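Multiple structures are listed underneath, in structure tokens.
All of the numbers you see were taken from the coordinates with simple rules; none came from a lab. Model, not experiment: these values are computed from the prediction.
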Structure I
Amino acid sequence: MKILGVTGIILICLLTISVFMDMLQGFSLTKAIYNNMSSFKMTTFTEWVVLLFFVLILVREIYMLYKAKKKNP
């Protein structure tokens, strides 16, 4: 669960930094947020497959850690 939490925090921090960098370049807040979210619209099928692969690896690691903890309390 810690891995998932840290991953989420890192994602939020990176998106926040990206929004602030856009705002420093002169974009409004709504336009900066739109620019960050529009990158997900332009991904190709191959990029979605790689992203899914990485998410599945993350879920597998979380499951393996959970299983190991349950075995050795």
Structure II
Amino acid sequence: MSYVLLVVACLNGQPGACVEHRLSLPQITNATACHLGGAIRLRDWIADHAGWRLRDVKCLTNSNVASAEN
């Protein structure tokens, strides 16, 4: 089972301009590893997206993401 990090981020100064980003974590195999590995992946994402502010972050299995989209 693989995991994704579901990130909801808003543009700085525009709290209504929020977007969901799905960060793939293919090497992650359990929820604990998702939180630990996800923190590192999130740190890198934040460094690359300076104009965004985090609103929410969740670790989800790929199957949970697929069912949330339907």
Structure III
Amino acid sequence: MANERLYLIYQEANDEECLLTIQPYTDEQALAEAINKLQARQVEEYTIIKGRKMNATLRLAVELTEAEETEA
């Protein structure tokens, strides 16, 4: 189908942030190059899904604060 794409999904995290990326590809060569770049950055876990062109909206906010210790 003309509207089918491959979606590369991966997550990168460090001590300060966590980034989830969903990147569409219509060309398998471009997808292979993107995977090679991920592996060079030592991102070994990723997912590839095949689907039609989609729109997505994700809204997420998480605020973490250090919990105060209470004495029992």
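In this comparison of I, II, III, the computed figure -5500 for helix-only ellipticity at 222 nm (-39500 (n - 2.57) for each DSSP H run of 4 or more, over all residues; to 500) is attributed to III. Give the label, chosen from I, II, III, of the structure having the highest value of mean projected area of the Cα convex hull in nm². Greatest value across I, II, III: structure III.
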